[in-house]
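Visitor: I've put the structures underneath this note.
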Structure I
Amino acid sequence: FAITERPDTTASHLLQGRAVLIVDRSPGALVGPMNFVSFFQTVDDYSVRWLVGSFVRLLRFAGFFIAVFTPSLYIAMISFHYEVIPLQLLLSVGESRERVPFPPIIEAFVMELVLEMLREAGVRLPAPIGQTIGIVGGIVIGQAAVQAGIVSNIMVIVVAVTAISSFIIPNIEMSAGVRLLRFPMMLMAFAFGMVGIIIGMMVIIIHLLTLESLGNPYGSPISPLRISDMKDTFIRLPVWLMKKRPISVGPRQLRRQGSAKKRGDDE
């Protein structure tokens with residue numbers, strides 16, 4: 001399910017054929033059924049040209065993979081597969097890590113935990129103070145950690161790229177899931193290298209494909225494949241081409257827009 005406090009987002013989900021549950025004294029509306037792709041869609045995608053909306057949506061999917069796999073790829077390449085790194089970059093990485101006394105897994109876990117604490121501290125504080133704490137804390141702690149030899153410059157870059165990528169995901173529940181997935185993926189990379197990353201990715205995909213939301217497959221429209229719903233998945237085609245609601249949400253009425261005919265949705 002998805003929780004939203006925006007009326008326009010709620011209306012957009014209703015237009016797509018989903019059900020919305022509003023509970024008294026709760027600021028959020030519960031939306032279902034949801035699938036994996038719908039957590040990367042926003043109502044703002046339909047307020048701009050389809051090329052711009054498609055580009056931003058592709059950025060979100062790319063940010064998802066970067067946020068989940070970048071720290072684990074760093075650990076795997078430094079620990080096991082350093083031969084895949086170009087020579088000049090490998091020399092730069094070795095130079096930045098020569099003073100670091102910890103293995104890459106400890107280095108990554110320390111920086112990721114510090115980042116999560118800074119993020120949580122910024123949420124709990126008032127908005128102006130929270131933004132200041134996040135920016136100043138990240139810069140000061142990162143620079144001090146590098147100068148003290150606790151972490152390397154490359155690790156700071158990896159953590160920064162991972163944080164930015166997780167911020168791209170528009171849904172807070174999906175963003176929280178991505179933040180949690182990074183840690184077991186880092187452990188798998190530390191234990192088995194690229195093989196561990198591939199195994200972890202396969203486990204994630206299998207788990208997603210076995211989930212259901214109100215009886216609808218969570219992996220739809222990718223698995224099971226529904227070609228008609230691919231118009232609004234990884235890219236968003238023009239609105240005038242999407243005259244029917246997505247089949248993957250199980251709508252009671254299939255027609256979303258177009259001329260109203262008495263014979264129903266079949267025409």
Structure II
Amino acid sequence: MEQKVEKIVSWLRIQVEQANVEGLLVGVSGGIDSAVVANLIKQACPEHSLGVIMPCKSQSSDQDHAQKVIDVCGIESITVDLTETHEVMFSTIKQQLKNQDSFNEEQAKLADANLRARLRMSTLYTVATNHKYLVVGTDNAAEWYTGYFTKFGDGGVDLVPLVHLTKGEVREMAEYLGVPHEVVHKQPSAGLWEGQTDENEMGTSYEMIDKYLKGEEIPEEDKKIIDAMHKKSAHKRQLPPSPPQ
């Protein structure tokens with residue numbers, strides 16, 4: 001694990017140098033993936049790294065966990081509360097759709113959640129531009145393969161240092177780095193709505209996805225879910241298509 005950490009930290013430093021920027025930042029959600037990235041960028045750029053906490057109708061425990069991650073790893077931080085911004089923007093859009101009689105109640109929950117992720121992305125890039133930093137993503141191998149991220153939201157980043165690590169490997173790295181126990185062992189959640197968890201939404205578990213990615217046998221039902229998610233989310237891992245010349 002020490003070698004894995006050193007390899008990622010070295011790679012991050014090279015990215016900073018090649019991009020001719022000053023440092024790195026990450027959105028710290030209170031979850032395990034962003035906690036690991038916060039530690040990694042702090043090691044890569046001790047004097048030029050930043051954690052950004054962005055509550056948006058979030059559970060108070062998430063913000064508490066995010067702050068604890070910041071305190072333990074010693075990274076500089078700022079907090080930008082997006083609750084009011086989101087409320088104004090989403091309610092304005094929703095009202096216009098209702099005026100056109102085209103508002104879809106069934107899709108509203110997803111649209112609401114995706115807007116939160118995209119507001120966070122916009123916030124990170126605004127702060128990053130101010131500091132001349134790169135935005136570092138938190139997606140692990142399981143999330144990347146299944147497309148469990150918002151396109152141009154938490155998927156809108158400059159670097160993805162965890163993309164080759166399974167969720168289990170991220171957890172091992174978190175323990176090695178000294179991430180707070182309650183963050184390491186909390187139920188994975190994007191915090192998009194009350195009671196939301198990653199595994200309930202996906203219909204399978206990170207354990208099953210990790211096994212699948214490592215080529216191990218898993219129940220056929222889980223395999224079908226994972227294959228379907230991968231196929232459906234292919235567009236998220238590609239550049240926007242264009243017509244042939």
Structure III
Amino acid sequence: MSPVFDSRQFAEDTAQLAPQHGWRTHALNAVDGFPRPWFHLPAAEAQPLRLYISAGIHGDEPASSYAARELLRHTDQFVGIEVFLFPLLNPAGMARGSRENAHDIDLNRDYLNPVSAEVSGHLAVLRELPPCHAYLHLHEDWEAQGAYLYALRRDDIPNATDTLLAAMAEHLPIEQATLIDDFEAEGGVIARPYPLPPRDDWPEPYYFEDQHGAYHGYTLETPSSLELPQRIAAHLSAAHALANFLREHRAVFLR
């Protein structure tokens with residue numbers, strides 16, 4: 001595919017933007033000459049809620065990274081929440097507009113026994129982070145006609161699925177297919193079992209469930225066929241909605 005994304009300029013822009021809005025700038029290992037910044041937004045509370053957000057793991061899903069960049073401007077949406085934001089996990093793939101990295105590895109299948117430098121470096125940082133109360137993974141789907149999500153949570157954790165769908169529906173239609181990527185779906189939701197079934201090509205959520213057990217996560221998918229601003233807006237709206245959801249259920253999540 002032809003390049004659709006300037007990864008170096010994106011990294012420079014986000015690194016300059018973040019401190020203007022109270023974020024602390026960090027760096028994953030550079031890969032193939034591409035920097036990979038990530039950002040931490042501290043919270044003033046002694047016991048903060050914690051939210052993890054990742055984007056740009058597939059290089060043909062630009063709305064995810066653009067939305068993550070916009071989140072840097074929206075610190076007012078994260079009052080009382082400590083946020084860990086990884087907006088550019090696969091800069092080489094983003095630069096060439098391909099799902100995989102420059103070595104044709106799907107990074108979102110590499111979290112069990114990583115062979116990619118990108119995932120190895122990501123895991124080195126993740127091992128130092130505290131468990132989060134919610135995880136949000138921003139993605140796109142070239143085959144979908146509407147937005148949808150994968151949801152994984154224990155029965156004793158409040159369910160943000162309807163909240164996230166409603167937020168995305170403000171900007172995009174919701175996918176109505178009953179089979180998505182060989183998973184049964186209903187009303188734009190693929191409900192994943194807890195615990196997740198074994199597999200030998202771990203996506204990112206598998207790592208968190210394995211490490212923390214109490215993984216409470218959502219993978220958002222926006223339809224690549226629709227306009228880019230709509231897709232960005234849907235991701236932004238959902239991230240804001242999840243932050244509000246965490247605050248509304250603060251007592252439950254912090255018990």
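Visitor: Taking distance in nm of label points 7 Å out along Cα→Cβ at positions 179 and 211 from the coordinates of each of I, II, III, which one would give 2.2? Intermediate results must be reported in sequence, preceding the final value.
Guide: On the way: I: 1.7; II: 2.2; III: 3.6.
The correct label is II.
Visitor: Sticking with this structure for a sec: For which of the structures I, II, III does the calculation of distance in nm of label points 7 Å out along Cα→Cβ at positions 91 and 171 return 2.4?
Guide: Working: I: 4.7; II: 4.1; III: 2.4.
Matching structure: III.
Visitor: Looking at structures I, II, III, which one was semi-axes √(5λ) of the Cα gyration tensor in Å calculated from, given that it came out as 27, 24, 19?
Guide: Structure of origin is II.
Visitor: A value of 4.3 was derived for distance in nm of label points 7 Å out along Cα→Cβ at positions 83 and 139; which structure in I, II, III was it taken from? All intermediate terms of the calculation are to be shown ahead of the outcome.
Guide: Details: I: 4.3; II: 3.0; III: 2.2.
The value was obtained from structure I.
Read-outs: derived from the displayed coordinates by stated rules, not from any lab. Given the structure is predicted, the values throughout are model-derived calculations rather than measurements. Cβ atoms are built from the backbone, for glycine too; each structure is taken alone.
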